[in-house]
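S.K.: Quick heads-up: structures coming right below.
Please treat every number below as a calculation from the coordinates, not as lab data. Worth saying up front: this structure is predicted, and the values here are computed from it rather than measured. Cβ atoms are built from the backbone, for glycine too; each structure is taken alone.
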Structure P
Amino acid sequence: MNPGARCWVLNLDAEHELETVGAYTPSAHMRSVVAAQQRKLLGTLLGPDDILLTEANLDGYTESGALRGLSGLAWCPTPRALSMLDAVGAIPESAPSVDILRRVNARPFASEVRAPLVEASFEKHLATDLDMALERLAQPAPLGWLVRRTFGAAGRGRRRLAIGQPSASDRTWLVASLRLGPLTIEPWVEIEREYTRSGWVESDGAVLIAPPCFQKTNREGAWEHTDTADPDLVPSADDQLLQQAVEQAGRALARAGYFGAFGIDAFRHRVPGESHRPLVLNPMSEINARFTMDWFQGMSGRTPHRATEGPGVATT
């Protein structure tokens with residue numbers, strides 16, 4: 001085996017594990033969703049010599065010992081991912097505690113970091129009980145509301161709701177979601193262009209940041225593809241606000257005790273309810289305190305784990 005090979009656990013369902021109290025076991029449907037998305041990361045986040053450790057090959061590698069001593073990495077270093085690496089004898093990278101992972105991957109954390117940003121295009125609202133949620137949903141919103149659970153990724157854990165009294169099924173969803181944590185409620189908007197910014201927080205708090213990329217997700221919010229952003233196609237005002245947002249996210253993660261990969265999502269959208277409907281920027285939609293689907297592309301492969309030549313990584 002190549003001396004530079006690394007052992008990866010691509011636990012793309014990490015948010016579900018962080019949401020779960022006690023032991024987490026993915027459903028058959030979630031296993032199939034994760035497997036389909038894992039294939040998109042082969043040859044990018046995972047290099048040609050890297051090994052993808054899965055539930056299907058875990059027992060075989062455990063018995064053979066073929067991965068013993070390899071550097072071990074996880075999409076998100078949850079207890080389940082670390083236990084898989086430990087089972088095959090891989091050596092996991094240092095990782096934050098699960099309590100820190102839960103705090104910084106929860107959507108209220110991103111809302112808290114986003115709140116002081118200048119020129120944020122709309123306000124995010126937090127609902128900790130059903131009455132708060134119903135009160136917010138009754139307020140005017142030209143296109144309705146987007147309600148997000150505390151944890152979610154790839155379009156999971158969110159629902160679009162009309163203003164006013166929710167239907168019986170929507171109310172049931174709200175009640176079930178509140179059992180898992182606070183809800184984040186924001187206006188539904190029509191997105192015209194999506195951005196992503198990637199970064200790395202060192203254990204000493206230093207932050208490495210990549211330039212913007214253009215991202216494409218489907219209507220449900222699941223990732224489809226990412227393109228490197230031509231600087232000439234990023235308006236200077238957007239560039240400045242995105243830089244402010246990703247720097248603020250990196251520093252907030254470091255203060256919270258997090259270290260490792262991260263990314264933020266942002267987008268330009270039409271102002272709902274206005275006749276000329278100008279485009280404005282939401283400079284921070286999400287903070288993902290983990291690797292992301294476009295992280296390797298954004299960072300040009302330059303990480304503490306794989307030193308390659310390439311432009312585009314700034315140090316703040």
Structure Q
Amino acid sequence: MDKAQLDRLRLVMAAETKDYPGQMSSINGLLASGTLTPDEIKQYKGALIKIYADMGDTAKSLAASREYVDSYGGTHDMMAALANDYAKAGDNANSLVYIDKAIAAARGTGAKPPEAYYRLKARVHQGLKDQPGYYKTLEAILADYPKESYWVELIARAQNEPQYGVATRLDMYRTLIAAGVTLTAEQKANAAHEAIERGLPGEALGLLESAGALNSERDKENLENARTQAPKDKAGLAAETASIVSKGDASAIASIGEAHLSYGDYPKAAELLQSALSKGIANAAEADVARLHLGIAQYRSGDKDGARTTWAAIKADNGAAVLAQNWILISTLK
């Protein structure tokens with residue numbers, strides 16, 4: 001009996017008795033023998049992964065898994081398992097490599113990758129303290145799993161921007177609605193309050209009337225004011241627009257453009273907002289809010305390409321840039 005035959009026999013006996021060092025010694029002997037077929041080499045290298053895992057040697061099991069996948073490709077679930085093991089071991093860099101391979105391999109089968117793959121990738125980016133990568137992963141997951149919770153996390157991060165405030169609070173709610181997120185009654189009331197503060201009673205009225213029972217005095221007062229102001233505001237909008245345009249103040253023109261946007265007159269809103277930007281809004285952050293509104297008007301008018309170009313130019317750290325990124329995603333997925 002030659003050594004290779006003896007190693008095969010020893011391997012069978014070691015497997016029956018769960019003699020892991022014996023199994024490992026026999027397999028390494030067979031791999032070094034030069035007598036194995038390519039399929040046998042693949043089989044034994046795959047067996048080493050489990051032997052190391054059963055021995056509790058995570059590092060060697062990971063190394064064997066990586067060698068196997070790198071050599072033979074493996075299935076997407078094998079790559080995902082390897083990525084998960086690396087993540088558990090705290091090796092986020094390698095975990096990211098293999099979860100990306102798992103996602104690509106799953107797509108290669110013609111099916112969408114399991115949601116768990118994206119969630120692992122998101123966790124790995126967090127482990128790497130890579131927030132841009134984390135949010136890019138949320139954008140990717142939405143294409144296959146359009147859950148409200150993912151939209152909320154992507155959009156609400158606008159609140160973390162350094163200069164986030166009154167200029168973009170209403171737009172955060174607008175973006176949530178456009179993404180298909182169901183606002184709570186409290187959120188609708190808060191959005192309506194922002195609309196009142198921005199001089200948009202028509203938009204406030206629509207939000208409050210859909211909010212159901214209102215509990216706070218502020219919200220009840222806002223509803224009463226909106227019901228009184230909205231009809232007058234809409235009736236006088238054309239005359240007010242003509243007056244503001246004649247004076248030529250870019251900021252005021254952008255504001256009246258937003259008013260038209262709030263009433264659903266998207267072509268007019270786009271015309272006014274473009275005019276304001278062409279005239280020049282001195283404050284860069286304010287100009288980017290106007291660009292955000294222009295993009296929305298263009299999108300609602302059916303000009304998706306124009307809207308995306310407009311949104312892509314926004315850089316402000318008041319939440320406008322974050323919301324613009326989300327509008328680009330909405331325009332792609334909705």
Structure R
Amino acid sequence: MKAMSISVSFAILMHMTFFKPLKKNDQITVIAPSRPILHLQKDIQKSMARLKKEGFRLIMGRNIHKKNFYAAGTVQERIDDFQNAFNDSKTRLVLCATGGSSSNQLLGEIDFTDIKKYPKLLVGYSDNTTLLLAMYSQTGMAVFHGPDMAEYFHLNTKAKKCFLEILGGKIRKYNYPKKMNVIRSGTADGILLGGNLTSFIALLGTKYSPDYKNAVLFWEEVGESPAAIHFKLQQFKLSGHMKHLAGMIIGHLSEYEDKKYPEDFRKIDDIILEVAGEYTFPIIKVDYFGHNIDDFLTFPIGAKTHIDTQKFLFTVENPVNKKISHES
């Protein structure tokens with residue numbers, strides 16, 4: 001298929017927020033916006049010890065150990081930790097402890113106007129995709145899809161280096177590994193948006209869902225069958241957003257199987273080409289972001305992105321810039 005190049009508008013790039021880099025002795029505040037951390041405390045403690053060894057100061061939200069059924073405390077308790085982390089002048093990075101299924105409960109209560117006054121690096125993934133995309137759509141600030149606190153200890157050297165290089169502003173333009181499965185060839189330039197498929201599909205039709213025009217959409221999923229993923233991709237198409245994409249990056253699909261009807265298994269390549277067959281944007285499949293992997297690389301949501309499948313290029317302009325700082 002003939003390669004196609006799609007350019008992102010200059011107006012969109014003008015809204016990118018550049019952050020002061022994370023450096024040694026900076027404070028990292030850990031919060032739990034979604035599920036309780038009761039069964040993850042050993043992993044979280046190991047990750048905190050590792051980050052402290054790397055030279056950072058760490059504190060935990062006041063309510064992080066709370067449990068309210070499947071949530072880490074009441075909505076108000078989680079909101080308090082979220083807002084306090086952003087209002088704390090000593091905090092440089094707000095790091096989510098783990099995912100779950102309840103972070104969307106916070107969206108109607110967050111004071112995004114107040115948060116915009118105190119820009120912070122925010123990192124999370126999975127269910128916290130809802131927070132990341134809401135932050136981006138409501139404030140225009142870039143956010144970071146990356147390993148949470150419960151997973152940091154398990155990262156391999158490459159993934160940890162990526163995390164520290166991007167958040168530390170050590171690389172202005174990050175070149176991701178060239179190893180990729182090209183599902184549909186082409187070139188694209190756009191804004192990097194996405195996260196967990198279930199989570200960003202759940203935002204469609206709300207004011208917290210971002211504008212996907214000229215976006216390079218990246219997504220991953222866990223524990224879903226081919227049929228369920230097909231269903232969700234079709235929903236994204238029906239929302240009217242898919243036709244506006246500049247490109248697509250599919251990440252790690254953990255437990256991608258149909259346990260009830262194993263004979264219904266279908267390759268993701270076939271599914272996405274059926275759903276997006278009428279469009280021409282490039283589609284690649286990589287295996288370095290998502291659930292249950294140790295080489296989870298960090299992605300800056302809202303950053304300028306370039307894909308060239310002929311050259312096996314996937315590059316991102318880092319919004320963490322040593323030359324531009326925001327005091328908080």
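S.K.: The value 10.4 for Kirkwood radius over Cα pairs in Å, for residues 156-195 alone was derived from one model only; which of P, Q, R is it?
M.R.: Q
S.K.: Using the calculated result 3.0 for distance in nm of label points 7 Å out along Cα→Cβ at positions 124 and 228, pick out the matching structure from P, Q, R. Mind dumping the intermediate values first?
M.R.: Numbers: P: 3.0; Q: 6.0; R: 2.1.
Computing distance in nm of label points 7 Å out along Cα→Cβ at positions 124 and 228 on every structure in P, Q, R gives 3.0 only for P.
S.K.: Also, I was wondering about something else. With relative contact order in percent (Cα under 8 Å, 6 or more apart) coming out at 24, pick the structure among P, Q, R it was computed from.
M.R.: Traced to structure R.
S.K.: Now a separate question. Going by Kirkwood radius over Cα pairs in Å, which of structures P, Q, R comes out largest?
M.R.: Working: P: 20.5; Q: 24.1; R: 19.8.
Greatest value across P, Q, R: structure Q.
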